[in-house]
Structure formats: C-alpha cells, structure tokens
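What follows draws every value from the coordinates through simple rules; no lab data is involved. The structure displayed is predicted, hence computed values, not measured ones. Cβ atoms are built from the backbone, for glycine too; each structure is taken alone.
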Structure P
Amino acid sequence: MSRRRALTIITVAVLLTVTLFYGSYQASSQTGARGTGQESIGTVLEVIALVKTRHYFQPVSTLKLLEGYVLTGTINGMLRHALDDPYTRHMDALAFENMMNTTTGVYGGIGLSVGIVDDRVTVVSPIKGTPGERAGLRRGDKIIAIDGKDTTFMTLDEAVSLMRGPAATEVDLTIQRGEEIFQVHIVRELINVVSVPEYYMVDEEYKIGYIEITNFSERTYEELVQALAELDAQGQRALILDLRHNPGGTLSAALRVADEFVSGAPLLYLEDKEGNRTPFASTEEGTREPIPMVVLINGGSASASEIVSGALQDNGLATLVGTTTFGKGLVQSLYPLRDGSALTVTEQGYLTSGGKDINGVGIEPDIVVEVTLEEEEAIYLGEAEYDPQLEKALEVLRSQL
C-alpha cells in the first residue's frame with residue numbers, strides 16, 4: 001500500500017471517529033455552526049482539499065486542520081484553529097444563499113452592517129431607512145443574542161443568517177451598549193440596498209458634484225453612471241466621491257467603477273501564492289475626461305473601496321481626504337460545495353494600481369482630517385451640523401477650479 005493511500009485511509013478514519021464523537025456535542029452546542037450535524041465527511045474533505053491547494057498567504061497543515069476539527073467539531077472551528085485568516089470561512093446553505101442575495105442588493109432582513117469585534121457580533125453601522133436604524137441601533141452595539149441564541153464565538157455568516165428572513169417576520173436581539181443590556185424587537189422588511197443613495201450638486205456656484213457609494217454590488221456601476229450623467233447635465237466641473245463607511249463588495253463592481261475614471265494604467269494587480277502578479281488593465285474606451293476630484297475615506301472604507309480609492313490616488317486623478325482606510329488587501333474566491341454549502345478562500349492578494357500592498361496597513365489620505373467617533377456617527381446618519389471632511393474636500397476643489 002502506498003504511503004499516500006495509507007494517509008488517506010487514516011485521515012478518513014479519523015474523520016469518521018470525530019464525526020461520531022462530536023455528533024451529540026454539536027446538537028447541543030450553542031456556539032457551533034448553524035450547519036450543525038450536517039457537515040458530512042465529504043464536505044470536510046472538500047474544504048481541506050480546497051484550503052490546502054488554494055490558500056494564498058499561509059502554508060496550511062493537514063494535521064493542524066484535523067486537530068482543529070477534533071477540538072471544535074465544526075469546519076469553521078477547524079479553519080480558525082489552523083489559519084490566521086478571518087476571511088476564509090465555511091457557509092451553510094442558508095448563509096450561502098443570503099450572501100448571494102446581498103450581492104444583488106435585495107434581501108429580507110433588518111438592515112445592519114455587522115462585524116466581529118472581541119468575539120462578539122458588533123454593529124458596524126445601521127443602513128439608513130431600515131428597521132435596524134429605526135430601532136435605534138448604533139455603531140458599536142454588541143449583539144449578544146439573536147432570538148435567545150448566544151452569539152459568543154458565532155461566525156458572521158451564522159449571525160447574518162439568523163437575522164435575515166422573510167419580510168414581516170420578527171426577530172429579537174439582545175444588545176449590550178457599554179454596561180447596559182437590553183432587548184430590541186424588530187420586524188423584518190425587504191431590504192433594497194441602493195449603492196448610490198445620494199448624489200447632488202453640493203456647490204452650485206463652483207458646480208461641484210457629490211456622489212455617495214455605500215457598497216459595491218451588481219447594481220453599483222449602473223447607479224454611478226446615472227448619477228454622473230445627471231450631474232454632468234447640471235454642469236458639473238468637479239466631483240466628490242464619498243466612500244466613507246463603505247465596507248466593499250464584489251471585485252468586479254470595484255473594477256468597473258475604477259475603469260470609469262482610469263485609463264492607461266492597471267486598475268490593480270492580483271498576486272497568487274507563488275508571488276506571480278497579474279495586472280487588470282484599464283480600458284481607454286468610455287473613460288471619463290478627468291475633472292478635479294476628491295475621494296472621502298475613513299477606517300470603514302475597505303476592500304473594494306480601497307481598490308477604487310487606490311487607483312484614483314495612484315494615477316493622480318483624485319485627492320484623498322479623511323482618515324486611513326481599513327487595510328484589506330486580500331481577495332476571496334467562492335467555491336460552492338456538493339452539499340449546497342460554500343467555502344470562501346483567501347486565494348489572492350492585491351496591490352493597488354501603483355503596486356502598493358495595503359493589507360493590514362490601509363491607504364493613507366493625502367489630507368488627514370480627523371473626526372471623533374460621535375462626529376463620525378452623526379455624519380453617517382445625516383445628523384451632523386458640520387462635516388469637516390466634506391468641507392475640506394470643497395476647499396481643495398474650489399482651489400483647483
């Protein structure tokens with residue numbers, strides 16, 4: 001018997017033992033994945049094979065993956081144990097469906113952008129005009145339970161799956177705000193996430209347009225083109241592109257937006273695990289004539305937002321104003337699995353148009369304008385009487401006209 005075949009048999013035997021041993025544990029655990037009891041040996045092996053062959057920046061040990069599965073009894077537990085990478089994760093079938101709905105911009109839910117902070121599901125920002133915002137939820141609120149289920153060590157996909165559901169159904173959240181813990185009852189609605197919720201002539205005298213992009217989805221490019229056309233019709237001479245609090249989205253959407261402004265240079269470079277770099281070329285046809293531009297950024301600008309702002313900065317097409325971006329220079333590929341679930345794997349890194357590696361570092365603005373957390377929240381919710389970052393952008397553009 002070959003060594004490879006022997007190792008395969010041993011691996012399957014270990015997985016069989018683990019599955020039998022952890023079956024009852026998974027059924028009663030409050031911190032396991034929602035796919036509890038449904039993660040077959042075949043799915044585990046599929047995940048291990050994909051991670052071993054596809055993962056970008058970190059050598060992956062099969063033994064450490066198996067050790068993680070033995071210790072936690074879940075695929076996501078296995079991935080957390082073996083990888084220093086929060087973006088490689090397993091989604092059950094429902095989470096996968098929810099994620100695909102998000103890329104189209106329409107889904108049933110409560111309208112919260114959430115992240116994991118200190119092992120807790122945390123509100124990054126409520127989406128304007130949604131049940132989450134109307135319920136008074138704020139940035140920084142900890143969601144410690146969803147319909148009574150403890151969120152400690154819960155993956156983001158699990159939490160999102162629990163909060164989403166058909167319109168007119170109900171969900172109860174247990175919220176921790178500072179030392180206070182309270183309950184919030186919310187009725188879900190159909191969430192129609194517009195990528196470009198606001199655009200207008202912010203300065204009529206100087207004809208400075210303003211466009212806010214809140215996410216990058218399948219609809220982003222068309223909404224941006226429409227906004228630009230309407231502002232052009234009003235005589236737009238300069239543009240403010242607001243990417244603050246934009247957590248990103250699809251790579252294809254980011255490239256289409258960047259390509260609207262950039263020509264004669266790569267939009268970004270993708271780098272594989274061997275260090276090979278592949279440029280994504282811009283196209284000359286259809287590129288807008290350059291006008292003075294400012295891009296507003298902050299720590300909530302991530303991923304696709306950084307691709308766009310980096311391309312505009314590196315090619316001298318825009319001045320970046322605000323604070324340093326989040327710093328996510330990694331690209332995930334999505335692999336549907338045989339059981340209907342899916343795996344996102346960090347398969348590539350990216351460098352900006354000018355060859356900068358921003359992962360873990362972020363993009364520095366050309367002009368730093370700091371605001372307090374309270375000011376930032378008020379600006380996001382449209383309640384601020386004064387927006388110093390926007391005012392600096394106007395000052396920069398007026399000086400160029």
Structure Q
Amino acid sequence: MSSPADATFVPRSAETWRDPFTMYEALRHHDPVHEVSSEGGNYWVLSRFDNIMEAVIDFDTFSSAEGLTFQYGEMEKLGIQAPIVMMDPPDHTKLRKLATKRFTPKQVREVEPLIRGFVIERVERLREMGKGDIVRELLSPLPSLVVAHSLGVPQEDRDQFDGWTEAIVASNATGDILKAADAVGELFAYFTALIERRRGEPADDMISALVHAEIDGGPVPPAQLLGMAFTMVTGGNDTTTGLLGTAVDLLTRHPEQRDLLAKDPARLKGAVEEFLRLASPVQGLARMTTRDVQIEGREIPANHKVMLLYASGNRDELEFGPDAGACDITRKIRRHLSFSYGAHHCIGAAIARLQASIALEELLARCPNYVVDGDAGQFAPGHFVRRFESLPFEATGAA
C-alpha cells in the first residue's frame with residue numbers, strides 16, 4: 001500500500017519506468033490534484049480516472065494547442081506548424097474527419113493479411129533462433145511496417161524510412177526532437193516529394209487521400225499534410241511496441257491468464273483491452289488550462305499545464321474495482337483511457353488493436369510456452385511512453 005510520502009510526481013524515464021505504479025496509487029489516494037514545482041513553470045497532475053476523463057472531453061478548458069508535454073513554450077521549440085494532435089476543434093475536427101476516412105473498419109480489415117504475413121515470418125524466425133530480443137525482431141518493426149504502409153511509402157524506400165523512424169521516435173521520446181534534426185529534415189523532404197508525386201499518381205494511402213481532399217473549400221495545406229505524416233510516425237510506433245511488450249510480459253508472469261487464452265482464443269479481444277488498460281503505452285500527456293478550474297476542491301489557474309496520467313486513471317480502483325492493478329483478461333471493461341477520449345481519441349486505435357490481436361494470436365499458436373524475461377528487459381528513455389527497448393525472449397514452446 002502506498003503512503004502519502006510517495007505522493008510526489010517525478011517524471012519517469014528508462015529504468016525508472018519499471019515501477020511508476022506505486023507513485024500513481026499514492027497520488028490517487030493522497031493528492032489527486034497535485035502541483036509540481038518546476039524551474040520552467042509549475043504544472044499540475046491529475047491521477048484519478050473521472051478527473052482525467054472530464055479533462056480530455058472538455059477541450060475548451062484543457063487545450064492541446066500549447067503542446068502535450070509539461071514543458072512551457074513547447075510549440076516554439078518544436079519549430080513546425082502544429083500537427084493534428086496539437087490542435088483544438090474546430091480546426092482539429094476538420095482535419096480529423098479527412099484522416100479518419102483512411103481508418104474505416106473495411107480499410108483496417110484490408111491490412112490484416114499484410115500484418116499477419118509479417119508477424120508469422122518474424123515469429124517463425126524467433127522459433128528458428130530459439131531465443132532473441134522480441135522487441136528488435138517483432139514488436140518494433142511491426143508498427144513501423146504498418147505506418148509506412150498507411151502513408152504509402154513504397155517498398156523500395158522502407159529501409160530508409162525505418163532508419164528515420166527509429167531516430168525520430170527515440171528523440172521524440174526524450175522530449176528533444178532536435179536531437180534527430182537531420183532525420184526530421186530528411187523525412188520532411190521525402191514526404192514533400194511524395195506528396196507531389198501523389199498529386200499526379202494517387203494511390204490507396206493516407207497521403208493520397210489528403211492530397212486530393214478539400215478543407216475549407218481548398219486543398220489541405222502542405223504543412224498540415226506534413227504534420228499528419230509526422231504525427232503518424234511519432235504516434236504510431238513506440239505506442240504499439242509498448243502495448244505488445246507489456247502484453248507478452250504479463251502473459252509470462254501470469255500463466256493462468258495464458259492458459260485461459262489457450263483454452264478459449266475467443267477471449268483474445270477482451271484480453272487486448274485488459275493489456276491496453278494495464279500497459280497504457282502513453283502514460284500521460286498534458287493540456288493547458290484556458291481558465292481557472294476547480295477540481296477536487298482545488299483551483300488550477302488559467303494558463304497552466306496539466307499532466308493527465310492516463311496510466312494512473314487506468315488503474316483507478318474507483319473505476320475498475322479493488323483489483324484494478326491485477327491482470328484479468330476476463331474483466332469487463334466499459335471504457336479506458338489508453339487511446340484518450342473525446343475529440344482526441346486516437347484515430348489509429350482500431351489498427352493498433354488489430355496488430356496486437358494478430359501478434360498475440362500467432363505468438364501463442366506458434367510458441368505456446370514462450371517466455372520473456374521482463375526483469376532483464378530494458379526500458380526506453382522518455383517521460384511519456386513506457387515501453388521495453390529490449391526484451392529477452394525464449395521460444396521454449398516451439399515444436
């Protein structure tokens with residue numbers, strides 16, 4: 001049980017991601033509207049499910065337009081026009097409507113053969129190797145493949161794209177995208193050329209769809225096209241890796257849950273939701289208050305950053321019961337915060353769920369007794385996404 005002394009928010013990164021949950025529990029129980037003193041400017045932290053849910057829905061009060069970290073002046077440091085995740089309605093809504101047309105249930109189903117073929121190939125490779133790093137072999141390259149496919153990156157450019165993606169995701173995780181300035185510049189140059197190519201040679205991809213769409217009676221501005229591509233690269237990779245790393249670790253630590261899945265594969269859909277809830281790959285993001293707001297009897301002033309701890313809310317006993325911290329794939333989950341909610345609900349949620357379902361299905365079918373060593377796994381740096389950077393794997397169930 002946590003104590004009031006643990007109720008101090010300290011940003012996590014790398015090894016300190018191993019257990020942020022004691023801190024989250026203490027904040028929920030003892031200081032759910034927590035103020036953090038910071039040289040860059042004080043900010044607030046919300047840790048209870050209901051408070052976070054109300055904040056993500058109330059975009060008029062909790063704005064995304066000043067960035068999503070607890071640092072002030074974030075947009076000026078970024079140095080590019082705001083991507084969709086840093087917009088508020090109505091501008092956000094207009095662009096989102098165009099983007100979501102590429103993530104209909106039909107279009108998501110159409111990418112299933114690509115995902116399954118890739119997963120089978122990589123799992124079979126792991127079987128043949130007997131042991132290896134499952135992050136490097138499967139969990140990291142899978143979402144990169146899906147993002148590249150969704151954006152329409154030709155096969156011959158995938159290796160180059162993967163290199164840019166790896167550099168950008170790593171630097172973005174630490175909150176300093178300028179560390180990957182060369183990769184960002186090269187990626188933007190690449191997509192600028194691809195956008196022009198798709199004007200005359202449209203394909204069945206996100207870039208083509210946006211290039212030939214209209215917004216406010218005219219074409220989508222090039223900066224917004226680039227911003228959408230950048231958002232998919234930074235938001236669609238490490239998050240899925242984080243979900244799957246936690247899932248395979250939980251199934252190793254809880255063999256009784258793995259047995260339930262083995263006996264009844266139909267439970268996989270519910271299991272993915274439980275893994276999403278417990279993993280919460282994006283542990284939290286910030287908003288900026290546009291007015292003074294009262295929460296739990298405390299006042300947060302206008303123009304202050306507020307960190308929304310999704311991962312804490314997803315383990316809130318008031319929402320999920322006294323066993324909220326336990327893994328139970330039979331749990332009936334009405335809602336969770338892993339894809340946020342409201343206007344900024346993740347547009348790639350369906351395809352992330354599909355990747356997780358296929359990866360776990362094929363892994364359990366082909367390596368039913370695999371083990372990963374979560375204690376020896378390494379966590380990636382960065383204050384917002386919790387994911388394994390490496391995770392030792394043994395395919396001990398391989399035939």
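Identify the structure, out of P, Q, from whose coordinates semi-axes √(5λ) of the Cα gyration tensor in Å was calculated to give 30, 30, 19.
The value was obtained from structure Q.
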- Work out which structure the value 27 belongs to, where relative contact order in percent (Cα under 8 Å, 6 or more apart) was derived from one of P, Q. Q
- Test item: helix-only ellipticity at 222 nm (-39500 (n - 2.57) for each DSSP H run of 4 or more, over all residues; to 500) calculated as -14500, pick one of P, Q: Q
- Message: Computing FRET efficiency 1/(1 + (r/R0)^6) of positions 202 and 338 (r between Cβ atoms, R0 = 41 Å, to 0.05) for each of P, Q, which one ends up highest?
- Response: Q
